[in-house]
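Rule-based calculations on the coordinates, nothing more; no lab input. All of these numbers come straight from a predicted model, not from anything done at the bench.
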Structure I
Amino acid sequence: MTLRVGVIGTGAIGKEHIHRITNKLTGARIVAVNDVNAAQAEAAAKGAGVDARVFDSGQELINSPEVDATIVASWGPTHEEFVLASIAAGKPVFCEKPLAVTAEGCRKIVDAEMAHGKRLVQVGFMRRYDRSYRQLKKVLDDEKIGAPLILNCAHRAPAAPGFKGDMAITDSIVHELDVLRWLLNDDYVSAQVILPRKTRLCDADLQDPHVILLRTAQGILINIESFVNAQYGYDIQCHVVGETGTASLPEPADVILRSEAKLSRAILVDWQLRFIDAFDVEFQDWIDCSIRGEAQGPSSWDGYVVSVTTDACVKAKQTGNIEPINIPAIPAFYAG
C-alpha cells in the first residue's frame, strides 16, 4: 500500500515535508495540497516534482476520497480545526506544533480522538526521533547514572526574526517541554521564570534570554536557558546530573580541525540542519504506522500537556511567582 498524503500549509516547513516524502522516504506520495495562497501550494508541489491536486480548502482536502492521511503545517490558529476534521473523517493526521493555540483547544482534540476510539493524531515534536536524544534516553532508562536529580538545559539560536511577546516560550521552549518529560518519564508540577539582563541584540518588545525552572512529580529540578538571539549559532544542550554520574546530550557529529594554530569545530546555525535526520526518521515512522493503522509518536495528550505547561510558564513570567502546573492523570486511552 502507498499512503496518499495531503498537505495543508505549504510555507517553508510544508514545502520541506513535501520534498522529504517525495524524494527521501518510502511508502507515501503527495497527492493533494492546500494553502491560503493557491499559487504557492501549486508551486510547492511542482518544485518537488509532484503532480498534486490543489484544493480550495483544507476541509475539502481532508474529506477527499483521494486522500488517506493529512499533514497540517498551516498557521497555528488553524491547526485545531483541521485536526478535528481529520479525526471526524477517520484519517491519520500529522500536526506540526502547536496542536492548538490553547490548552482548551488541545483538550477538545483529545476528547474527540478518544470518542472516535482510535489514535489518529501525531504531533510534530521531532526531538524524540533525534539520535542524540535517543542515546541520552537509553542511558537514563538503563539507569547508568542512577536516578536523575537535576537537568541543566539550553536552547540557543543565532536570531529569532519576528519573535515578540512570549514567543520564545510558546514557539521554542515547547520542544524542551515535550522532549524532557519523554526523557524522564515524568510530568511537571511547577514552573518559575527568571528574567536575566536583556540582550540589546533583539527587538524592543522581546525579553531575551529567559531562565525557566521546572520541578517534576518525582522532584527533579530542570533549568532551561532560552536565548534566541545568541548570535553564534544554533546550540541545544542537555546535561543530566544523576545519583551516581552525569550524562550529556551528544554534540552533532562534525569534523574537528587543527589548522592555523587553532583547534576548532563548526557550529550549526540552522535548526532544520540540526534536526534534519530526526525529521526524516519521524516522518518515515508516521508513514509506516499510518499504513499499519497504528499511531505511536507524540500524541494529542502530549500536545495537551505541553500546552498546559506552556500556559503555566507564561503566567510565571508575568507574575514572577512559582506557578503550579496542574496536569490531569493520563487517560488509559493514551497510557500505552
Structure II
Amino acid sequence: MRIRRTPITDPSAWTRAEMEADPSWRLPLEPRHVADIDRALGAVKARGLPFHAITRADFPLPEWDDLFARIWQQLTRGRGVALLRGLPVERYSDEDAHLLYWGIGTHLGDGVTQNAAAELIAGVYDRGQPFGGDVRAYQVSAELALHCDNSDIVGLMCLRQAAQGGETMLVSPLAIYNRILAKAPEHLEALHAGFPYDRKGEEGPGEPPIGGTPIPLFHTASDGTVSARYARSYITRAEQRRGAPLTPEQSAALDCFDRLAHDPDLLLEFHLRPGDIEFASNYTVFHARRAYTDHADPARKRMMLRLWLQNDAVRRIESDALRFGFTRFGNHGKTARELAAA
C-alpha cells in the first residue's frame, strides 16, 4: 500500500484563512457572460431540446472561454472549487434553469445519473422525511456531515435560499491529511485501506446492498498525488446492515478525520445565494450544510439543483475502488448517452 509521508503543499491543501484571503476561486459573471447564456438558451429552446439532449456543441459559450479555463484551473490545480456569482436566476423559469445549467456543465464534463430514478439533475430540497436509514442527505433539511458526492465533479446551483440556515461548509481533505500526518500518522494505513459502503437500497437487480470492495478515504498515486472520497453515513449504514461494527482502529481513524475536519482553522462557511453556481472536485473538497428552516410558502422553499460530472482529466487516480467503487451501481453513474442506448 502506497502512503504519502510528506506534507501536501499544493493549493488544494488550503486553510480557511487562505480561502478567505484568496479571491481567485470566486468568479463574478459579467454582462457578456449572461448574454452568452441567453443566446444559447434561446437556441436550444427554439429547437425544443430537453436538457439531457443538449451537447456542448448545442450550447456554445464563446464568451466563457477564459472563464472555463479559470474554473478548470481551480478544479485541477487550484483550490478545488470555483464559485460563479451573478447569474440573474430570477429571470429564468425552473425549466430554463435546468437547460442552462446542463448547458454550462457540458463544457466541464459528462453529466451522470445520481439515484435510483436515474436523475441527471437532482433537486436538492426538503421532502419532509426524517434523516436516517436509506433516506439520502439531499432530501432533508437536517445538518449534513462533511462528505463528497459520487462523481468526479459536483455542481450546485442555488435557485432559492431557505428562510433561515442552510449555510454551505467546505473543507480540504488534503489539509486534513497534513494534520493527520503531523498529529496521528498511525491512522493513515486504515484510511488508505478503506471501508465498506452501503448502497441505501439503490442497488440494481442482482447487485449486493453493500459494495464488494472497500473504498479508501485516501489514495496515494505513484506520483504522490493524494485523492480522497468520504461519506460516513454510508459506512455507518453498512455497519448496521451487516451487523458487524468497524474495528476499533477503523473507528478511531474515522473519528480522528471527523474531528480535524471541524477544526475552525480549516472549515470554510458561507451562504450560496440565488444565482450562485459552485463546482468542486470531489477528490479535493468535501462539503456539508447547516440545518435550515424553510419558508412557509411552497413557492419560496429552498431549492438547489445538483449536477454530477464525469471527466477523466480532473485528477490522477490509480484506484478504481476510489473512483468507481461507489459511483457506478444500479442507476448511478450513467451518462445521458448510456441512458438513451439502454
Structure III
Amino acid sequence: MVDFGGWDMPVQYPAGTIEEHLRTRTHAGLFDVSHMGEIDVRGTDAIAFINRLTSNDVTKLVDGQAQYTALTTPQGTVIDDLLVYRLAENHLLLVVNASTTEKDWEWIKSHHSGESVQLSNVSSDYCQLALQGPDAQSILQKLTDLPLAEIKYYHFSPGSVDGVAGIVSRTGYTGEDGFEVYAPADRAEQLWNKILEAGDSGSSTGVLPCGLAARNTLRLEAGMALYGHEIDETTTLLEANLGWICKLDKGDFIGREPLARQKAEGVKRKLVGFEVTDRGIARDDQEVVVNGERVGKVTSGSPAPFLKKNIGFAYVPIEYASVGQEIKIDVRGRLVGAQIVKAPFYKRAK
C-alpha cells in the first residue's frame, strides 16, 4: 500500500502485477478507482462554461455520452486531463485525477464569471470501480438489467448494479473493452465483492483485483498519457500528441491562441514512444541521448508484460522524433540502446 494523491492505494494484490496485467488483457481485471475526483456542473450555461475551460468541444456531446478532454492554462499547457459526462443539457459530471482534484476545483471556481452554473465538488459522494478486459461485459451483465452490449464506447447509462443505483460507463484506462461503475461511496465494498464473485475470482481464468502497478503498465502499453508524466503544466496538448482533443475551430477557450500559434508554427519537441533494443529497462526521468547529446527525458518507462518488451515514452526535439530513430537511455550511467516506434504499443483486436 502506498500514498497516492492522498489515498491509501494498493500497488498490487497477491497474484502480482504481471498476472494482474495479463489477466486484464486475456480475461478481466477489477480496479478500485474511487480516488478519482468528481465535479458536478449544473445550470443553463453548464455546457458553455465547461466548453470555455476545456480543449475538446463539449457542444458535440449528447445525453449519455462522455468525452476525453483537458483543462488548459492561458499558455495552452495542461492543468489536468479529464472526462466530461453529459447527463442532461444543463447537467455535466467532470471526472478528474485524484492528485489534481483540489487544484482543478479551485481553477474551475476561479473562472466562473457570471454564467448561470452551480458547481459542486462531489468527489466524496462516489465510488468508482473499473472492470476491464474481454470478459468484462459477460461478468457485469450478471449483476445488472442494463443491456450492456448496447452501450457504445465512451457512452454511459444510468442503472442499477446489484441493486445499487448509479452510472455504468463504457470507458477505461487499460486499452481493453470494459466498464466503469459510479455508485454511492458507501456501496463500494458491496459492489467490489459482488463483481469478484460474479467473475469467479478464485479460478485461473476469473477476474483478478488489480493495483496501481498493473494500471500503469496497462495504460502505458495502450499508449495513454498519465498526468504528471506525459502531460502537465509544462507540456502542451500538441506536444503530447493530443491534438485530437484540441478543437481550435470550436470558438474561444482558455489557451486557444498559443495552441493555434503552435499548430501553425509546428512543435519544437514531441512525445514519442520507444522500445528498448539492448538489455535494460528505461525508467521515468532517465535522460535520452542522441549523438552524445542529452536531448530529453523519459516520462514513463517500464517492462510491458503482455508484449514482453521494455517500452517507454519520452519528449525529444522534433528532429529526433521520427519512427525508427535510434536513441540511447542513460540507465544509471550506462547508455542503453532504444528505437522510436509508433504508439500505441498495443491495440486490442476489435
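Given that helix-only ellipticity at 222 nm (-39500 (n - 2.57) for each DSSP H run of 4 or more, over all residues; to 500), derived from a single structure, equals -8500, which label among I, II, III identifies that structure? Considering all the candidates, the number was obtained from II. One of I, II, III was used to calculate volume of the Cα convex hull per residue in Å³, for residues 270-309 alone, giving 82; which? Traced to structure III.
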